[in-house]
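Chemist: In the part that follows, the structures are each spelled out as structure tokens.
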Structure I
Amino acid sequence: MHQLRKPTLVALFVLGTVAPVLIMLLAPQPPTRQWWRDGAVALGFLGFALMGWQFMPMTRLTFLTETFGNGTLIKWHADLSLAAFYLVLAHPMVLVIGNPRNLVAFNVLTGVGRLRSGVVAFALTLAIVATCLWRRRLNLRRRPWCWLHDLLAAAIMGFALHHVLRVGYYTSLPLQRWLWIAYVAVWGILVVYTRGSAELARAEP
């Protein structure tokens, strides 16, 4: 049983990441839908899901540390976070390459609300990546940085979910819509759990 734990957990993680794309592929699609637009949506879904799972307190969950080890989990977190960032970055790039006129939609001042929230989520993603990579250069002490990281993570989840739901092409399918709402709820609970348990442990005499 213990030998099956590692591949089972990896398979569940992969399924949890690609599930939105699998649902997207099963949804009815009009013949006029451009392939590059669907590809951009798939990249965005993968990036958002992969990023969301990085909010999971891997090193605080005993069953994960016992199965994979702290060192492996920390390395995975760093590598998968960067992979999620590149996927999220590719999402608007493909949209603009497919149709350069889409670039106008990314103007925070003039764009529609459902697109502005996506732009804000991406800007916050840049901020969280920058503070992770250059925390020492920015002279951020660990505890303030942890709080900043959690606040940025919560804001990213909120703005990205608004973007996903309001654009609404694929999330008009109830299963897709409720999957994303459930994901963000779970990720939010994990963020609160991580920070709360850390603060309680620090407060103990």
Structure II
Amino acid sequence: MTRDELLRRRPVWEAMSDLFLDTETRWNVPYVARRCAESGYDDEALERIFWAEVFPEGIENLLQVAGDWAMLKLDEPALIKRANHGSIPWLARRAHGWMVQDSWLATRQVTAWLRGLPDDERLLRVRALDLLGRRFFENPGVVSSMATPERVNETRSVIREEWARYEPLCRAMAGKDENADACAAAVNELVAPSPCAAGRGPG
């Protein structure tokens, strides 16, 4: 692996590793997708990087009784070795891949949405997706400390459009013990036009 390729790979490794933290990782999907989109790798390359390079190391954290929850300390020489000569560990993927499969599929889809966008628009849409995911995967009966009306207003120009296409992905990532309808209702309430905006007619 050349130095330039290593510099390109590092942000992708670091971002993907966030999907293996021992905490709520579904919030991380938009920002992982942002790094993937900015890397310039195509879907095939990202698929291999995730499953052949990051998965063998990251999955160990989820299999521990109490894994790291803030940031994984990656073994870069091992990552480089797998990048140069490794293959997808199919037995481990069949056994444990379900733990990250839904989040990774959502990440790939969001990556496709973000490719080709100008940097400022990409960041705006990532911020909107982050708010939507946080509200969806928080307790719908609790007022969100992160997805606040003020932050929603900062992404008002795109947030309803993003919710229309992000909602199916959020539902796909939801667990069987989560009430996806209640979670979606909380998001719908958050992104609904404010009374002032809704009542404001053409100028």
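The numbers here are math on the coordinates, done by the rules we state, and not lab data. All figures in this text were calculated on a predicted structure; none of them were measured in a lab. Cβ atoms are built from the backbone, for glycine too; each structure is taken alone.
Chemist: Going by distance in nm of label points 7 Å out along Cα→Cβ at positions 47 and 127, which of structures I, II comes out largest?
Modeler: If we compare distance in nm of label points 7 Å out along Cα→Cβ at positions 47 and 127 over I, II, the biggest value is for II.
Chemist: Let me ask something else about it. Computing distance in nm of label points 7 Å out along Cα→Cβ at positions 55 and 103 for each of I, II, which one ends up highest?
Modeler: Ranking I, II on distance in nm of label points 7 Å out along Cα→Cβ at positions 55 and 103, first place is I.
Chemist: Name the one structure among I, II that helix-only ellipticity at 222 nm (-39500 (n - 2.57) for each DSSP H run of 4 or more, over all residues; to 500) of -27000 was derived from.
Modeler: I
Chemist: I have 1.01 for Rg/Rh (Cα atoms, Kirkwood Rh), calculated from one of the structures I, II. Which structure is it?
Modeler: Computed on structure II.
Chemist: Still on this structure, please answer the following. For structures I, II, which has the highest computed value of mean count of other Cβ atoms within 10 Å over residues 119-126?
Modeler: I
Chemist: Still on this model: State the single structure among I, II that was used to calculate distance in nm of label points 7 Å out along Cα→Cβ at positions 63 and 191, giving 3.8.
Modeler: II
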